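Quick heads-up: structures coming right below.
Laboratory data are not the source of any read-out in this text; all were calculated from the coordinates shown. These figures come from a predicted structure and were not determined experimentally. Cβ atoms are built from the backbone, for glycine too; each structure is taken alone.
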Structure P
Amino acid sequence: MTPGPTPGPLPGPTPGLRIRGLVKSFGGRRVLDEVDLVVERGEVVSLLGPNGAGKTTLVSVVAGLLRPDAGSVSVLGTDVVRAPRAARGRIGLAAQDVAVYPTHTVEENLRFFGALAGLRRGELRTSVDTLLETLDLTPLRRRRARELSGGQQRRLHVGCALVHRPRLILLDEPTAGADPQTRRGLLRQVRALADDGGTVLYTTHYLQEVEELDARVVVLGDGRVREDAGVDQLIARYTRSELVLRFSGEAPELPWPGARVAGDTVFLPTDRPGVDLVKAVELTGQDRERLRAVELSRAGLEAAYLELLGAGRDE
């Protein structure tokens, strides 16, 4: 059995996003099954889960693109179902597929989406100029979208979702297919949005991004929240670090719980690397003369995530 979900931060008077008892079905199959989630202002929550877990459906319901079968979604206190127009003005959505007007220039795309959201004249101009600079698009402002590279189109796509300065930002795999430079730039922008008080819900399959963003992690499985915790909490809960001892020649068997040997290397699970290092070297005995390297392999989010999914299958 996996541990039950760890509650997220206590909600303030008006969190950026509050989801209660959310249910959505397609063809008799529950894609979202009583989902509860609170995301505070200034927080980045990374939504993880295997394909079919309900991530994109959840984002679509929050954005007002799908109507839930039951439950409620509120953005800064505004109900998405009861007041869709008011809520939509507070939301910026960058979906998985790039959606920009190919025959329009970069600047024209940003101005169009900003005007569509209600920005006018000076406010619109300032927002467009700021985003062009922030997303490194200023040199491309008069280039047509169809002439941009894939990474440049991805940055423009995200910019169109942010131009009206939304307070809730929904990013559904925003770096999919992006080059490393684009990915770094987008991650910097996401962190800056949160630091400025924005609320960010971020789905990705790149777990390194989650660690770089220092995001809170919410894992969906079969339409339910399976875990809700910080990166360090998940790593501590589902994995252990290892001492790695490398030898000249075949590695010896050591009397250590969970030890495994692979050729010239011994892997020793540890919760206390400093203390266990001395103990491990002592256990090598006469083989100590053949010991050529000792390393600490720290578990990461990817290992924890895979272990979590495996534990979920065993329930």
Structure Q
Amino acid sequence: MSVNASNVTPISEAPGFEAAPTPKLWFDGVLADVDTLQADLTTHAMHYGSGVFEGIRAYATAEGAAVFRLPEHMERMRRGAELLGMAFDVDEVTEAVLATLRANGHRDAYIRPLAWFGAGGFGLDVEGHPQHVMVSTTATRVHLSGARATVGVSSWRRNPADSLPPLKLCGAYVNSILAKREGKARGYDEALFVDHDGFVVECTGANVFLVKSGRVTAVEHRDALPGITRDTLIALTGAETRAVTLDELLDADEVFACGTAAEVAPIARIEDRGYGDNPVSRELATLYARVIRGQEPAYRHWLTEI
């Protein structure tokens, strides 16, 4: 990737909350107009998926915009970078996230930091390839009361943890793309991974919970991403965490998925099994909305002010 030096803004000169006329993207220490950036066609990550990313959210609160659980996202990204042998400065990328949000004037926003290996010769070795980091932010309109999703059980299996660790490694998400395409082709909104023994893993980009007789259970599986939203909901509810079979999931009173993008998403149907009004899921969605917007004082420490 290259930057036209005449179109970059040093971090120290980043504007405040006034929206920039052209969206800004942070790249290797500078803020640049999105349309001035290019990636070389020999970029290693483009060919082999040698990158790591995060999906993070910022929310408008009464005290101003804030990022939800930013340190936890940065630590998970650091672990992924370390696995690839990539240098990763948590403090630098944290500041890059905040600077990009300020530059774009975003309050409710989806944030995508990405670290990857750049241009060079073809081959699986990453040594010798330049390392890059970018941060992009996109304004979002949050709809917590959106449509309840339908889910199909995928014929694909989730990447096993002893083959590909459950981190946000770019190449690993081809697995999710295949399952999502299959689910959509069958008329479902989402796909659910189940292992060879009939245990639930997760959806293509979200963790899974069930509710039975008022009790909330978080699905536990070694192949599933250790979700930060999942961890949040366990802390809020005291949910039990354990392995869950597909039969048990289908027998539940309610099922919901959760993730940074999905937030708390009630499930309407898994295959032919329909669920009811999802009252517990809706109650948790309301509580989660209060937490992420700073309306629950006990959890303000999860917010990083912009």
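Points worth noting:
- When distance in nm of label points 7 Å out along Cα→Cβ at positions 65 and 297 is computed across structures P, Q, the figure 4.0 traces back to P.
- Each of the structures P, Q was assessed by distance in nm of label points 7 Å out along Cα→Cβ at positions 97 and 265; the largest value belongs to P.
- Each of P, Q could give distance in nm of label points 7 Å out along Cα→Cβ at positions 33 and 249, but the derived value 4.7 comes from Q.
- Of structures P, Q, the largest value of distance in nm of label points 7 Å out along Cα→Cβ at positions 105 and 257 belongs to P.
- Among P, Q, structure where helix-only ellipticity at 222 nm (-39500 (n - 2.57) for each DSSP H run of 4 or more, over all residues; to 500) as derived comes to -7500: Q
- Each of the structures P, Q was assessed by mean count of other Cβ atoms within 10 Å over residues 113-120; the largest value belongs to Q.
- Distance in nm of label points 7 Å out along Cα→Cβ at positions 169 and 193 from the coordinates reads 0.4; which among P, Q: P
- Per Cα Rg over 2.2 N^0.38 Å, the highest-valued of structures P, Q: P
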